[in-house]
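Each structure below is given as structure tokens.
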Structure 1
Amino acid sequence: MKNYLFALSVPILSIASAYADDNLYSPRPEWVIPIADLPTFTQQGHHYDQQYLLVDRQLDLTQPTPVEYKRYTSKIVSIEGVESASQLSIDFDPSYQTVNIHRLEIIRNGKVIDRKATAKTSQFKREVDLDSLLYNGEETLHLVLDDVRVGDTIDFSYSIAGFNPVFGEHREWYIKTGWATSVALVNTRIRVPKDSPIHVTNLENKGKGTVEERLSDNVRVFSYQEKNGLYDYDESEQPRWFNPYPYLHISSYQGWQDVVNWALPLYPSQADDDEVLALVEDIKDTYPDDLERQVVAAIHFVQNNIRYLGIENGIGSHKPRPPAQIVSQGYGDCKDKSLLLVSMLNALGVNAYPALVDTFWRDQLSEQPAAPFSFNHVIVQMIIDGTPWWIDATRTHQGSRLASMAQSRLGYALVIKPNNDALTEMAPPTIPVTQDVEQKYVVNHANTQSYLTVKTTYRGIEAERWRRYLESKPLIELGEEYANYYAAFFNALDLMRPLSVSDDRESNEVTVNEAYIIDGLWSKTEDAYTFVISGDIVDDYLTKPDLIRRKTPFRFGTEGAVRQKIKLSLPESWDVEPTNHTINGPYFEFKSSLSKVSAPGETLFDKTYVEANYFYRAKKRHVEAKELRQYLGDIDNAWNGVDYEFTYRP
């Protein structure tokens, strides 16, 4: 599905055709109220290569075909500004939208110069999501202005007519009203029919202006203005859901049930489709009288046999294609694969429904507008013995039992079934230990080789990620990467035996085994030898932001918990003082301990056996800026329990 709020990818452009100039230029629509006098840029304003004087967006929703008017005016203040301002782009979907340019002018020393006749225009296909195997059909109209100079003001306006027919009579728009550069005047005006349910919201009241509404000639007019606005909060390591900039949200949807009612006709279960029935009968013949195996087989078929590829132009952005078509062509996107899986599960006698989710908003989805653009992904909810299961049909390499299969964990979902009027919290089970590392050291004296074995067990979603990764990663290459990781801790390290991998699909566990010979385990000081063990795996999750002085949230953490155990057999008898270190704050749980343990059996030599245990689990996935000091303090305290040093004097 398309995500309409965030567009962060760099477009991949390929020339399609030149736009016909005869159809491109037209007068400004009569319903537009223009800004007659350009504002001046304040001396206190913040700018880069251009000073933005005006951003004017006006939207007419009173006619069957919506029209949006946009005007951008900026003054060039640098050579880089000449390069960027002299090239203008308009993105649109030609399957349902048309573009008309009204103004293309340069203001130089008070004189207005019309550039319509000399501007070079080209039209390109624009696939911003190509890396994600999504083709959305959007195109870019590109204009290049000639003879642009520092000090010029570029005044550019155009209209886009049309709205995706997949939404029927409903309307939804996002209009951005602030940026990380000052804008002398932001003007927004929205016209809607008098009796329309359309409403306009200043999302989270981030915009510093005020939305006003008035009635004029049986038309409701919403307006918003802001002068010299600046929203410079685009910092590194923000949560994916965080957007620091203000938006107006225009919507005809009154609640979640409106969204469900809109989506229901798009997702008709086709359990009686011949293609679906044939697949289901094959599964039943393979696993007679075993519903769980049948369900898992249906999930695996859609995940592994239907490759992920989305053709999302026009109504294909939100309307899935029929299951028979998806089976025949062998590919589909999230909504295609979800509808196919729902149809197969229904044919197996399992209640299943499509569910709209968002991979950005996740736990924040309940705070977003009740409208389709709040979602960017589709998964499946199935009910077995009264228990809901959340299955992502776009995943691959999942386990072979429902109990161990990693479910989708995206916070909230809107289940597409009749009469549903609310989001459903995707309450996950207890957070599992998804990575379990056991390191065993046979430690000998400084003049003798020591040995290290490592057993790493990945469970649930981590096992599935590693299964997918290992499918195209040669073990020899992986073994070298792992060996080089440990070699960085010691003077010399060699393989004792090659890296090996075992895969248990029933329990959904992937286990990686390593074994090394270590020379130079001990570091020599003046009169002693030292050796440090470290909870290096857990330590990777004890992260601090690169930007400490920040205004916005910092993201951290991972799904699941991480556990690390280090076992040592030390030469001779050692005095080891037991230690326990625990951090159990609002952001994460961390534990470390060190203690002597009993010998694993009868021993022929005088040895000491020691065990260090580490544990990490994120309780949240972000820290608010005002709470960062406490989080950093917890990280510092946790770091105090990561390393343990052993020293002996020969």
Structure 2
Amino acid sequence: MILSLFRSLLFAVVFSCLIAGPLQAQYTSTAPEENAWYGIVARSSGRSLDVSKASTEAGAAAVQWEFTHPASQQWRFVRITPGGEYYRIEARHSGKCLTVDKPDENAPLVQRPWSGSFYQQWKLVPSGPIGSVQLVVRGNEKCAAIANSDKFNGTPVVMQRPQNRASQQWRLFQLRLNIDPSQPGYGTPEPLASLNSNGNELHPVLAPDGSALYFSRTRFAGNTEGNTESGDVWVSTSADQGRSWGPPTRLDALNTQQNNGVMAVVGAQGNTLLVRGTYERDGSFRDESASEVPRILPKGTRPAPLEIANYYSAGPATTFFMTADEKVLLLSLERGDSEGSNDLYVSQRAADGIWGEPRSLGNGINSPGFEFAPWLTPDGKTLYFSSLGHAGYGGSDIFVSTRLDDSWLRWSTPRNLGPSINGPGFDAYFSLTPDGKQAYYASARTPNAPADLYRTAAGVPPVVAPADSVPPVAVVANPAVDPRTLLTGVVRNAKTRELLAAEIRAIRLGNDIAFNATARSVAGSGAFQATLPAGRYRLVATAPGFLTATDTVSMTGSRSVELLLVPAAVGSSLELPTLIFAQGKFTLLPASYAELNRLARTLADNPKVNIRLEGHTDNQGNADLNQKLSEDRVGEVRRYLITRGVAEQRISVVGYGGTRPRASNDKEETRRLNRRVEFTIVK
């Protein structure tokens, strides 16, 4: 959920202020402006041209990376001669130019100081859809391309013979800080001290009558799961229509072991909650889509899932908003037609109650970066949202745009709410009170600080800088604070050790904005890689015919991992080879816990799967004692998995003693293979 995600990476970049008119395109289809900065976005992946590890060194490789507009993703085009067709393409963080080191096919591109070489001179050749171009180098007429047709962060950018491929086509996304003096300004932000804690408070949702404020908390000891990245729903009440708020209470009827949140309060009387995720009949929870539930929760009430045509998202980092009349749903999703990362979509409810397939709000609203936290004014015309892609003051900023017709595709250019709301940290989840006089939002006022809830007066005349004022200076992220690391690994069939083709998502954990990377391993090699800012990540590996597997890694430097996927078929069995017991006893030794924790995560990620644990011994000693030992050992494994949150009814056990050897009992080196614990999928 955008709770544990949408967290503030230190990508603080401040741009020169420009006044934006309606329908001012962010993507450039004409010649680039001389003094403007652009994100250069690959059409095939939605990822941006970047410099590996944000290095300022000469010879650093050009790569693709998820777009968050740090200075290493900002480029300007400087004409070689006045009126000429060739440009040098200069990186903002280093001042160095995009360069071809070798003229060979698939040779990597790098950054180097400008020398005037023909292999540093580029022209823009229209190619593919309107607005897309090839970057063609003067030295040999070859073009810049993504080495592979994927979305992996860190995939090299190389030189290729032009072939009109999407991986050779680029879009220029102009970075401008758009501020409109006609928009209302805001007063001094007031922290909601009675609600804020040392954890993260996120996504405030006000009841229409002002009597209740719902919000989510992460990394808070008082949560169901304690101080973790998963979010719980909390609610506070007010006896004076929001002038003061009482101590919050945890809304456990909605809280699970995963991320939970209230997205909106809807219905004619404000009696229904739109909540994140799907609550299954068996009591399990899937962090997918959204559900509705009465605001006054009768005991045993299960939220009813929304039925949305062709709903899917590439990752769990989603937020939703529904209008009070329950006719329009806004969604933050990553789909096949997304501009880059999560985009904003609209779905409308049909007469039969089914929600239509989500439709993109278009590339006026959606940038190559991450858009989330939509909120629509009651008239359905004005949209507030947060973005990591549009130019702003920090990690994520809050923007406003006006809908221009009923197509939901034509919007005014998103406008930054300005420095009274947005700062160098994380700002998101903006909404107005019904009378429009106050605004609520969440903010981490400095990078990497915990997020708190704020309230501020709305409608305050904005302060506009004089026309002759000095423009702000861009701030470049400090590589020592925001290092990038390389994650490599392989994906294997846990049963056969076969190397697999799979999708691997790295989801950033913590209190900053969601930073998600998607990698894919190739059949035959099973290898994948992703370049990540330092921090903790949850890895999620999926492949058809296999159970989802997860792991958590802390990236402080480069590291390699092995991900094991369990075949999903009923009857499939797998040995747990690293379980170690005390000699002749059923006591688990500490070396066993890594394997068991991995199994617990697999079961948590696949809540509909039930397993049978099977214990085996060799044939040495008394057969009855061996039988009991095998039963006691699988019983101990079951008890441990239950302590890790696996429902006890999902695990059955059986001991076979020495009756089912898998190898000869004649020698110790083969007898040891018979002393084992396996699990079999039974449902």
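When semi-axes √(5λ) of the Cα gyration tensor in Å is computed for each of 1, 2, the one that comes out at 54, 34, 23 is 1. In this comparison of 1, 2, the computed figure -2000 for helix-only ellipticity at 222 nm (-39500 (n - 2.57) for each DSSP H run of 4 or more, over all residues; to 500) is attributed to 2.
Here FRET efficiency 1/(1 + (r/R0)^6) of positions 68 and 452 (r between Cβ atoms, R0 = 25 Å, to 0.05) was derived from just one of the structures 1, 2, and that gives 0.00; the source is 1.
Thinking of 1, 2, which structure, once mean count of other Cβ atoms within 10 Å over residues 76-83 is computed, gives back 13.0? Comparing all candidates, it corresponds to 2.
Structures compared: 1, 2; top value of distance in nm of label points 7 Å out along Cα→Cβ at positions 244 and 620, i.e. the largest, recorded for 2.
Laboratory data are not the source of any read-out in this text; all were calculated from the coordinates shown. Owing to the predicted nature of the structure, the values given are computational and were not obtained by experimental measurement. Cβ atoms are built from the backbone, for glycine too; each structure is taken alone.
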